[in-house]
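What follows is calculated from the coordinates using simple rules that are stated; it is not laboratory data. Every value quoted in this text rests on a predicted model; they were computed, and no experiment measured them. Cβ atoms are built from the backbone, for glycine too; each structure is taken alone.
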Structure P
Amino acid sequence: MSKTPDVSRTTLWHTFVVRDAEVMTAWLAAVGFTEHATHRDEQDDSVVVHAEWAWPGGGGIMFGTARDDSPLSGTAPAAAYLVTPDPDAAFDAAVAAGATVVRPMEDHDYGGRGGSVNDPEGNHWSFGSYQPA
């Protein structure tokens, strides 16, 4: 997963705000996302103004550090479903990097395998092999 995905054709980006960008970027890297772009505040390097991280199978996320002047400040945690050929590996990496298990990995009656966690910021992530039609 070290190759940076081509995000030029990605047309849907999941977006959210984070309290601690350093914790979140470490967690995203551990799970398998790759950094595409990160722009920090010129006055405070700990503040991420805008970041883009790509998922190896396609798609990506954008986020920034929560700020009092942001219209997104105070929004509820987000949720995402990541399709991967090895959901157990992604799930295990997420937990090893500090995620809390919400639903353990299991086989689904409708096909595929999946489980879910909450990341260190409280966002809900589901990892699965089921590819919606």
Structure Q
Amino acid sequence: MSWFRRFMQGRYGTDQLSIGLLVVLFLISLLGRLFQLGKIIDILYVLVAFFIFYRVFSKNTAKRYQENIKFLKFWHLLKNKLLNNIKLIRDARYYRYYKCANCGQKLRVPKGKGKIAITCPKCKTSMIKKS
């Protein structure tokens, strides 16, 4: 095993992007088996697998690090949007959401209070809305 450790010295190894690509590889394999897509999926599978191995064994660590940073920015943006939508759906039973017409701030008010005056905490604009 020490020969592999010596071989991997100076190489990039695995990171979050590599793990994400492995998940994509698994999904491609699963879709190919379910829908019998054949050659197209096989080619895509090989390309993604090659890209994973290329990244893991690359000695250009600065470039791989920058790729991982771009992926993480995209991933966090996607994850935050998904979590925010889940929160909106979960809270829809008890709260109503409005957007301030002046500054765009998202405002949350309790449901079932009738017509209320909502004041934006950011810009102090007041509006009358039904809750």
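Looking at Kirkwood radius over Cα pairs in Å for structures P, Q, the greatest value goes to Q.
Taking distance in nm of label points 7 Å out along Cα→Cβ at positions 84 and 100 as the criterion, the largest value within structures P, Q is that of P.
One of P, Q was used to compute relative contact order in percent (Cα under 8 Å, 6 or more apart), and the answer was 18. Which one was it? Structure Q accounts for this read-out. Assuming -4500 is helix-only ellipticity at 222 nm (-39500 (n - 2.57) for each DSSP H run of 4 or more, over all residues; to 500) as calculated from a single structure, say which of P, Q it is. Answer by label: P.
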